[in-house]
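Take a look at these structures.
Every number here is computed from the coordinates shown, using simple stated rules; none is lab data. All of these numbers come straight from a predicted model, not from anything done at the bench. Cβ atoms are built from the backbone, for glycine too; each structure is taken alone.
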Structure 1
Amino acid sequence: MSTIKDVASHAGVSIATVSNYMNHTKPVSKAVSARIKAAIEELQYSQNLTAKNLKSNTYNDIGIILPNFNDPYYVQIFQGIEYAFQNSSYYLNLTFSYDIPEIEQQIVQNMLRKQVCGLILVSCQPNGWKFYYENFNKQNRPIVLIDRLINSLDANFVSFDNRASIREMTQVLLNSDYKKIYLMSGPLRFTSESECVKGFTEAYENANRTPHTDAIIQTDLNKEDAFRKITGLLKKDIPDIVMTTSETIANGVIEGLHILGYSTQNIPVVTLGEEHWNKYTRSFANFSTARPAMKLGAKAANLLVEKLQSPQLQESDQIILNSNGTHDASMILSALKTSPLAQPSVTTVGKKNSIRILMLDTPLVHSFHGLLRNFETQTGIRVDITILQHHRLYDAIVESSLSDKEENRYDVYMYDIPWLGMLANQGILADISSFMHTIDVSKFLPGSLEYFSKFQDKYFGLPFMYAPQILYYRKDLFDNPALRNQFEKQFGSQLRPPVSLREYNAMAEFFTSKTSAIPYGVSIPAAYDECLAPELYMRLRSYGSEIIDSNGNVVFDNPKTLKAYINFMQILRFAKPDYLNANDVSIVDSFLSGETAMLISYPSFLTDINDLRKSSMIGSIGYSHIPGNSPLLGGWSLGVAERSTNKDSAMAFIRWTCNEQMDNYFALLGGQSAITRTYTNDELVKFYPWLPLYRSVYSYTKPMLPPIIRNGQVMSPNAIDAIICKWAYQLINGNAAIEEVIPSTQKELERFMNQ
């Protein structure tokens, strides 16, 4: 590490002159100052200010906020910062924002309480200038931004010329006649990412060409979302080459390529990267720029120290570093010819055939669709999937099973677990008990096969998607001191995640009618029976009511049902008024867009909950057990159609979905499987922190309306839903009172049971 003596020698001046320059004790000429400044920069010297800080009673804590420590780029930046401060008296406070604005603000506020004297920051708040101006600029407290500018903020800034890097790499690829070039970046609100996109488009402009449709794909700057994006892309198109703005994104892309049977020999990957002693030491991309990130970190550290020494006299600097000419065309093209990854092996099992699958319309299923090539590549079996909404799916399964035309039939059905008894009893699902010896049943959640797969001691399917009801809420609103005080004054209790349904309704009333913080307390889905029924059943279960008892008797008309219905009608008064048109998907959209304060839903509809572009509430979403603590067990299984002529292939597909390696990918796409390890995988839990809650809910919940057998027949849960919802709609529309609806529902259920 350089010393003040080294600086003096390098600048050709005395140590005293260097001291006068740094501490402003005596005037130093412009020419000499310039030499000293150049020497400090070249030697990466940081002043030891221990004695100075002690004498002046100043603090020497430096705040450092980076997005994460998973990306080697940020690791190297911190190493550069740490090296620059190695022999100084400063204490480094390193924390991570995970690109969540709320977390970043909390971190900064904590640092301010600790009296940090300066901050080095990769910010995720491009519009947060007022916050930083008030706490840093006005306080003469220096701040150095790395890579990402904060709009309108007069701040010190250091970055690489990523725009030029991407432009030069793109030009090389265009000149080499690559046609379908895709660029995967992070969110464009970040300067570093928007500059990359500008460089990409400039290269096309310079070549008098136009990028193909959807050539620029935004990710959340993590490998998980990059994996999701590449699998989605490969459903629609096969790129000639993929460019990425970070090695983290590149790693997610390469993982997606690999799992779908491609390699970087088939689809090369080039990326902005870091400086490694060996180009392939940490990057598996075909080509990675050698950005000296450690030097960037050291530059930021030295700039901060310079501002600390004279905060009132120094102008803000914006320093753009180059990447040392690592975009030489010959280097890139040479790298593209030799990939560090070998072509993954492909095995083909059996003769080439095809199967048809009927599945539920959920975000998970759409995402899962992108992984099918893995199965097709391994087995040689082509998969054709039809996706239908919940209220259409059951009838479609029955119609398919009755069709005499083979082209109208399916080989695999995705079924809701209350349908199991009906579908098995009617011979629509095939008995797969003979295949069970090929399945490791111990990997499933304890007891799940009883709910998802087993009927009358035979197996008719395997679990595919476990989905308990969960409460999601606006944490930022519930933690707001003003709102907490207001709620306590009005209701005499604490504003917290509601424990009871009565509390839930009170909070819905509070947010809908009494605050301007948000339009509505909740959204209620009641567009059709399959949405409305869970809302009713959750309340019936919470108040201890039953529909049909263990002896098969209808017991719906009771005081507990009355309480449940009163509670339901009350919540409608404080819900978003579109409930008769709202479904499971639309209420999630309302919540993620910031229209509602609370949401009770199944996680299968919330795969976009941490998508930075689809949810404006990232970082502000809390999750808890539902009020009343009586959730319904939602879940879906995959079963083989009895009339399938490809049962072996259909079963091969179902076994593939239960593979633990594939299950990790399903979970990454937002799925909630019935495989236990999904909920204990540390990496998945870090990405989806609510997974342990889903696992704990499983221990005490169960499905509604298990099969009821009378005279050898299984009663249809859909028919029971239809009766209950028919009269509930009469109540909702004001055509009947509760006192009429409940006994009428009882009578019609009795008639149905006695048929």
Structure 2
Amino acid sequence: MFNNYFLRATFVAILISSPVAFSQTLEEVVVTAQIREQSLQDVPISVSAIDGEVIEDRSVDNLQSLSASVPNFYVAETQIDTSISIRGVRSGANKGFEQSVPLNFDGVTYPRSQLARTPLVDLERIEVLRGPQPTLFGKNAIGGVVSVTSAKPTEEFEGKFSTSHESEHDESQSLLVLSGPLSETLLGRLTVSTREMDGWITNERMKRLEPQRDETHIRGQLAWTGDNDIDYNLKVETADFDSVGYAMEALAPQDGYGLVFRGPIAVETDENWVRSSGETFSQNTMDNVVFTVNIPMDNGGTLTSITSMVEYDSYEVLDVDYVGLEILDGTNQSEKYEQTSQEIRYTSPGGENVDYIVGAYFQTADVNVTDYVPLGSFLALAGPPVSLLVGTNWDRLYKQSSDMYSVFGQADINLDGNWRLTVGARYSSEDKDGSRNLTLDGTGTALAGSPLLNILWAGVLNVGPHSIASSRSENSFDPMVRLSYDLSDNSQMYVSYTEGSKAGGFDIRGNSIPGTPLVSSEGGWEFEEENATNIEWGYKMKSDRAQFDFTYFSTEYDDLQTSVFDGVLGFKVGNASAAELDGFEMQGRYLLAEGFEFYASLASLDYKFTDWKNSQCAYGEAPTNGIYCDRSGASVIFAPENTGNVGFDYETVLSNNWVFDANLNVDYSSEYYVTTNLDKNIEEGGYSKVGLVLGLESSDGKWRLSLIGDNLTDERIKVVGGTIPLARTFVRLASGGALDGIAYDAIYDRPKNVTLKLDYNF
């Protein structure tokens, strides 16, 4: 397989480097993947970079809309979190898991999944680093990192106002940016953005369109350079990003499900952008303060301090059964997260025989998660004793505090000739305290004060009251070594070996009593550290007209952290599996003619479990281990075998001195699983999605009018899916055990939309 990859890469490299007589050159892409500013083609890492101007022109305002155009990069926004996946590596569906692909924003790590929904506006660039990145970005970056850099205050006054509207889903956005000097030594920048949207799915029960969005984002920055050339930057940021409903539909009923849920209790299962569900909304606030100091040293190096405080609050009301029946309506969840971090690092002067970075990092964090789950009136149809559960509920409270420190270093050593050796490592130590308390309540019901309440919840819903707490400490050492060779002034090859780790922790979403038969396997409360070993081989080249990257990778994961839904209401977590992946990524740009650029990417991924015997079975699948199924050798969720992207950028000056530009972008993905139990009944079958941007800009750059089309082929793309909670339970109860059946739920990507946007720069 490696030989095939190498031949493909060599062929493409030869093709795009063939001589063509054009004078114009490609713009250089600058990244900070290794802390220093470097040309993208000089960085021996598999990384994609998207310039802030491109992000703005294509109206990209969140990670999910960006993901399709980046090789082996996938973002799934569900009703309760946002999952970032690189090369198929992601965190499971449990808020106790650290993110396998953290978001690093202006040098500060955002470890919680909901923080990935932060609006992305007024940016300098976004970088997607693939593969384990522990040395410079932290121990939990076991799958990769998304690094976001905001636009900085400018020495000259500049401003921008933009407004856009999409009529089909009634979406409106606006952006105001003001930047410039406030005094001789003080610079400032203010960014304000808003977004509103009605959605595209009709909720018949609530008589409204969903998902609705209401977002406000404010960022203020101050930059000051003192007499001693020390640079100070203070960033204060706040965001409200609220939603009503989500883009979910019930679908694919199996066997007896349609026979039970019909007539007055019928459930809409047609894929027609119509759903029926109770009240669902999410209210989120994020605040952060980042103070960065860069101190130039006499030897040309730089001492950097990054001090940050991040707070995040979320309150959600969910219809957890996802259908119009009153089963699990009115469920509410809240999450409060506070983080304080301090990083100090020294960066040596560049261009020496030995360039190095050393530093230390400290972080303290607290998270509180609560949820309240009531049982609705639909259970009355099952008759006693199940009907006695109507009006009962659980209250669950989870608390966690953690302290972590680490030291890290990386050195680039120029060897004789064209060889470079890079070595690096991070040592981390972390202490965590966690507790989970779940109580059952039947106040005002026939079960008030009765031990029968606990018995019925355990027997019907696999849930039991409990209180548990513990502490854990763990240390990790993650080394990296890389050897690079300059084939010429414009091309290089490299090979690297990296070890990564992701912290263990406690189960936030567990419902059952650890150590009792309600938990079917060990690890029902704590789970251990996850580890990865990654080997990469890469090739990069650049010329005046062309750039090309190729990476082959092979990674093994041990003690993979997994979360398994039991088909009722419960989740279990543990280190249940091992996995391995290999594949390649290649991406390139080619200047076809003056103002006419071609770009493309292609990725292949083979990601399979090598040992996972305790997976949730798909419907109709015979268990191989008690109630579980053996997934050893099976593909992993969100891991399409092939993905690709191709596009054209064109720009020309019209006779009236206006500038016309166009971008055509086509994204492709082969089929992939969207459920953790790998159920083929609702897998995503693959798609090709087309985007188009047409722009008209004044010659002085002040005015720009854009027409932006996304998903113009109107593909129905499943983002994530699952089994409707309690579906199988109710089919069996309603039929007295005579019938079996199930239905599914899926969250879909946005259908075709066309936006008109106006920009004014001043």
Structure 3
Amino acid sequence: MAKITKEAALLYHSQGKPGKIEVVPTKPYQTQRDLSLAYSPGVAEPCLEIQKDPKTAYDYTAKGNLVAVISNGTAVLGLGDIGAMSGKPVMEGKGLLFKIYAGIDVFDIEVNEKDPDKFIEAVKAIAPTFGGINLEDIKAPECFKIEQRLKEELDIPVMHDDQHGTAIISSAGLLNALEVAGKKIEEVKIVVNGAGASAVSCTKLYVSLGARLENIVMLDSKGVISKERTDLNEQKKYFATSRTDIHTLAEAIQGADVFLGLSKGNVLTQDMVRSMADHPIVFALANPTPEISYEDAMASRPDVLMATGRSDYPNQINNVIGFPYIFRGALDTQATAINEEMKLAAVRAIAGLAKQPVPDVVNEAYHVNNLSFGAEYFIPKPVDPRLITEVSMAVAKAAMESGVARKQITDWEAYKNHLRELMGQENKLTRQLYDTARRCPQRVVFAEGTHPNMLKAAVEAKAEGICTPIILGNEERITKLAKELDLNLEGIEIVNLRHDRESERRERYARILCEKRAREGANYQEAIDKMFERNYFGMMMVETGDADAFVTGLYTKYSNTIKVAKEVIGIQEGYKHFGTMHILNSKKGTYFIADTLINRHPDTDTLIDIAKLANKAVRFFNQEPVMAMLSYSNFGSDNIGSPAKVHEAINYMHTHYPDLAIDGEMQVKFALNNALRDEKYPFTRLNGKEVNTLIFPNLSSANATYQLIQNMSETEVIGPIQMGLNKPIHFTDVESSTRDIVNLTTVAVVDAIVQEQIEKENR
């Protein structure tokens, strides 16, 4: 799990526009007519329609896609009762998750009221605004009363996620873990350490799935919850055991099949795990420190099935797998409640998803880390793009079948497509890249260690778990800079390439380079001198296997970097040129553009290589390329100069790549407006297709385009991504931001993973 510093957290929440969510217009507002329709006098018409039929509020307002995240701040994360206002950053964060995972809009509502009855009245009073209510961070036992009353008295979905979110995800995990272990839920003995809202809700859901009360032992801070105790509330009484032979966790857990921990760190020992039944299931969900560490649990016995609340170990119990999609299905059916049937449907959908082949970028494109159902994978990953369709659809069906849906869905395939379109591709690709990199982190050399952004990027990349950084530069200067920037360099290797201790390595690299370029005028002394330059030294680290990937460019002129890359690394066989690509993650989708950095004035042969490389690169990112080669003219309307080069390149690609969706030359508006293009030019290979790859006629146009889009919109830009070199050598833009460099590092890591696989296959 990435270590988060106080400074980094405060900066994240305060930089730019404070907070994490905002309200944006969804209707035109540019003209006076627009404003008259939006407000007075036009707004009166939908008001009158809603007065006649309240259900039309779902048609004329945001109600049907609006959830309130409501808290009184009495149980905020692990911070306790810190007050309503203090909990606001958490509620905003929950709103962010709703939006990015399920496209749901959120108002966070912080209610300064601890009295349950008054709190309930406040929520009831504002409920007409919303299509659903997510209760958050409310302490037990008040949370039980609050949720129950609101569910009874409101006609919209209400869910206390602290209770039911963990319950749903852990139940899905339990079903699958039991299957792996070869056990039945009706027969297993379950020990629950913790008796708060989450623990109670989890255990109740286990019972709904078939677990027997007589096989469950629950503990609180005072020990086993038994019928002998007189200090129990109603929730605890429900789980009170009649057993009198157990009082402590150590006694209760002997012979148990399942341990569920929702308590505090380090309360479960290795000896306790050893005392459990064969193939024990251990869900240690305390955060950030679990009841027993993953390492200790696995060391205690080889047959343990383990889940935690942490992202850095297998089988994370993460609420984000559930709540966005549960509300999505409830909202889309205009459900009056989130009932038991809907929760159980979510459980089974999540559990079922883990058993399906994993269709992610790792398995389909990179041929590494083939996840499959078993001990280390019985809970889907939060980045799984299928969650929004599988879980939302299951919940929606359950809402309809249980009679709480006010809107019926009849075309499920259309609904599935709607859910996919709702989220688009803008986040999916980035998440997949990071997920892939984290699974197999590589050794990445960062060239400019004394540049603040690159140093911060190296530290952040390590914290993200995507690579093992190697920083080039003077260790004293780097250490001083790190101290100034409050960066922790622990575990990061610094290589001072100019120091005497690196003389042997410089000499070795020089000999290798000379041998490689012996018939190209190379000599040893010149090679030795070159090894004092960071780009030569860093690229030789990758060339020789001392590192896996190299990131450079913040200080260096591209022309020099390109020269070094050609000399040290070389261009892939079958190509005479290499290039770069930028990825644009926009609200319209993901677009790939080339060449953005390398080839200034490409001739026909260069454009052909760029098109071939772009085709290969887009497939690398698990996308099917649909390519337009751009110009200021369309399909031969101008046969002089730049358009003619593009036209010739297209002729070559059509001849040699008959099955590739590529055409041109064409203007941007025809490339991106497929309806207009298909109407005017129906003969193209792109007919009926959405273009996702744009090949520009020269460097100026490509470079200016991506920078213009980057600075004038909210589009995420990743790149430049190298295409065509023999090793993972990647170039940053001059003065790239820290996030830009981390994104590029992620690409470099994935590139290195793929390179390793290719080399293995060729051996």
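Out of 1, 2, 3, choose the structure whose coordinates give distance in nm of label points 7 Å out along Cα→Cβ at positions 355 and 451 equal to 2.5 when calculated. Going through each structure in turn, the value belongs to 1.
Determine which structure produced the value 14.6, 50 for Rg and Dmax of the Cα atoms in Å, for residues 155-306 alone, calculated from the coordinates; the candidates are 1, 2, 3. Going through each structure in turn, the value belongs to 3.
Calculating distance in nm of label points 7 Å out along Cα→Cβ at positions 379 and 403 for structures 1, 2, 3 picks out 2 as the one with the greatest value.
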